[in-house]
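For reference, the structures are reproduced in the following blocks.
Bear in mind these aren't lab numbers, they're just calculated from the coordinates by the rules spelled out. Just so we're clear, the structure is a prediction, and the values are computed from it rather than from any experiment. Cβ atoms are built from the backbone, for glycine too; each structure is taken alone.
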Structure 1
Amino acid sequence: MPDAGLYGLLGSLFFVNGEYLNAGIALKKADVLAPLPPEQRFTLAMCYVLLKTPAKARAELERLASEFPRDSKYIYWLGRLDYDAQHFSAALSWFHAAVKIDSGNVRAHDNIGLSYEALGQNEEAIRSYTTAVKLNKTAAVCSPWPPHNLASLLRKLSRFEEAWGNAQEALRCDPDFARGHHILGLLLERGNRLDEAIASLRRAVESEPSYADAHYVLARLLQRSGKTAEAALQFKAFEKLKAAQQRK
C-alpha cells in the first residue's frame, strides 16, 4: 500500500539533490494520500517555483499563508512570484506585509528595494536597501545581495563613493561573489585603476564562469590594456554564453 510518509521523505531527498521534478511528483503523491505537513508543502511550492510553474506555486503558498498568517516566509514568496512576473506594485504589497510580520526579514527589505527600483522610485529603493544592509550585518548568515543591490543602484546614480563601500561589503559577505567582483571592477575602472579592475573581473569569471556580462567587461578592459588575444577569448566566451541564453 502506498505510504504518504515515504513519498514525502523521497520528495525531500529529491529536492536536496536538485531533482525538482521528481521531488514535486513524490510530494504531490504524498499529498494525495494525506495532507502534507507545512515544511513539505513549502518544499512542494519551491519545486513549482524552480520548475517555473508559478500558478501551482501560488496555490500552495496561498494555502500556507492562510493556515499560518504569522509566518512571513510564505508572504515573502508570494511577493517573489509577483516580482518575477513584473507585477512590482503587487509585489511591494506582499513584501511590506512580510516586514510588518517580521521587521528583521532581510530578504523582504531587499526585495522592497528591488521593487521600488523597478518602479523608478530610487530614493525609496535606497532607503529599503540600506535597511536590508544594516540588518544583514547582524544576521546569522551574511548575504552579499543587499549591499550588492545598493552598490549597483548607487553606481547607476553616479554616487560612486557610496557604491564603493557597499561593493566591498558584498565581498566581505562572500569573497567569491562574482557579481560583487564585477561591480568592483567597474568602479576600479572608473578610478583609472585598470590592472586592479582586470584582476577583479578575472575573479568574477573564475567564480562564475557562466556570468556573461563579466566576460564582456573583462574583454573590454583587456582590449584597453593591449592584451588583444586574451580579450578575443573573453569576448568569444561572452558570445557563446549569450547564444546559449537565447536558445533557452
Structure 2
Amino acid sequence: MKRIDFTTLKLFVAIADLRSLTRAAEREHLALAAVSKRISDLEAQLSTTLLYRRPRGVELTPAGHALLHHARHMLDSLDHLNADLSEYSVGIRGHVRLHANTSAVIEFLPDDLSDFTWRYPQIRIDMQERLSHEIITAVRDGLTDIGIFSAHIPAEGLAIQPYRRDRLVLVTARDHPLASRQRLAFAETLDHDFIGLEQDSSLHALLHQDSQRLARPLRMRIQVRSFEGICRMIDRGMGIG
C-alpha cells in the first residue's frame, strides 16, 4: 500500500473541521479539483468511503472518524518533532519530561528546578503534576523520562532512586482537642473525621494502609483535590487531615 502523506492528512483534518471541501480548499490554498482528487485517491487507497457527500457539505463515515483520530495524532506528533528540533537552532540542547506528585511539586521541586535551570539553561523541562500511580504508568509507557512518586506505591520493574523524605504532620482547627498535642500516634487520630485527598492519591492510599494495619476504620468524611482544599475544610471545623 502506498503511504499516506502528511499533506493529505492535513487536508483531511481541514475537511473534517470545516465540513466542506470548498472551504478546506480555500484554507489550504488548493484548487477544489485537486482537493477532491486527493480525497478520492485516498479512499481508493484505503478501499473505503471516508466522507458522505451532502448537498450542504460533507460528513465523516465511521472509517472517516477513525482516520481523523489517527491523523490528528500524527500531525500533533509532527508538530512536536518540529518544535523539539527547532530548539537546537536557538541553543537548547535537551528536553527532559518530568512527572511528579503533588507533594514533590509543592515542597521540593520549585527550588530544585530553579537551581537546575540556572545551571543548565539550554535544557528545557516539561513538568506535569500527576497522581503516583499515573506517574508509574507513564514511566513504564515511555511518556515521561523521570517520575517522582510516593515510595509506598509498588513500582516493579523500574529503576528507583530516593529523592526526598517527606514529613507528614497532622493539621487541625485551632480549637480541636488534638491541636495542643506536641506528639501523638496515628492510631489516636482514627477516632476523628478526616479530610483527605481524592481516592486515587498516594496519601489516601498510605492512610488507608496504615489504618488497615491497625485494624481500624479510616473515617474519611470529605475528599478534595488539593492540600489547600484540605486546609480550608479543616479551618471550618469539618475534620482533621
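Suppose P(r) over Cα pairs in 10 Å bins from 0, in percent works out to 6, 21, 19, 17, 17, 13, 6, 1, 0; of 1, 2, which structure was it derived from? Could you put the intermediate results ahead of the total?
Numbers: 1: 8, 23, 29, 24, 12, 4, 0, 0; 2: 6, 21, 19, 17, 17, 13, 6, 1, 0.
Computing P(r) over Cα pairs in 10 Å bins from 0, in percent on every structure in 1, 2 gives 6, 21, 19, 17, 17, 13, 6, 1, 0 only for 2.
Comparing distance in nm of label points 7 Å out along Cα→Cβ at positions 205 and 221 across structures 1, 2, the highest figure comes from 2.
Name the one structure among 1, 2 that relative contact order in percent (Cα under 8 Å, 6 or more apart) of 8 was derived from.
Working: 1: 8; 2: 13.
Derived from the structure labelled 1.
From which structure (1, 2) was distance in nm of label points 7 Å out along Cα→Cβ at positions 53 and 173 calculated, if the value obtained is 3.2? Value 3.2 for distance in nm of label points 7 Å out along Cα→Cβ at positions 53 and 173 corresponds to 1 out of 1, 2.
Please state which of the structures 1, 2 yields 14.9 when mean count of other Cβ atoms within 10 Å over residues 149-156 is computed from it. Present the calculation step by step, with values, prior to reporting the outcome.
Numbers: 1: 22.0; 2: 14.9.
Among 1, 2, the structure yielding 14.9 for mean count of other Cβ atoms within 10 Å over residues 149-156 is 2.
Identify the structure, out of 1, 2, from whose coordinates helix-only ellipticity at 222 nm (-39500 (n - 2.57) for each DSSP H run of 4 or more, over all residues; to 500) was calculated to give -14000. The correct label is 2.
For distance in nm of label points 7 Å out along Cα→Cβ at positions 37 and 189, find whichever of 1, 2 sits highest and give me its label. Before the final figure, lay out each step's value.
Working: 1: 5.1; 2: 7.2.
Largest calculated value belongs to 2.
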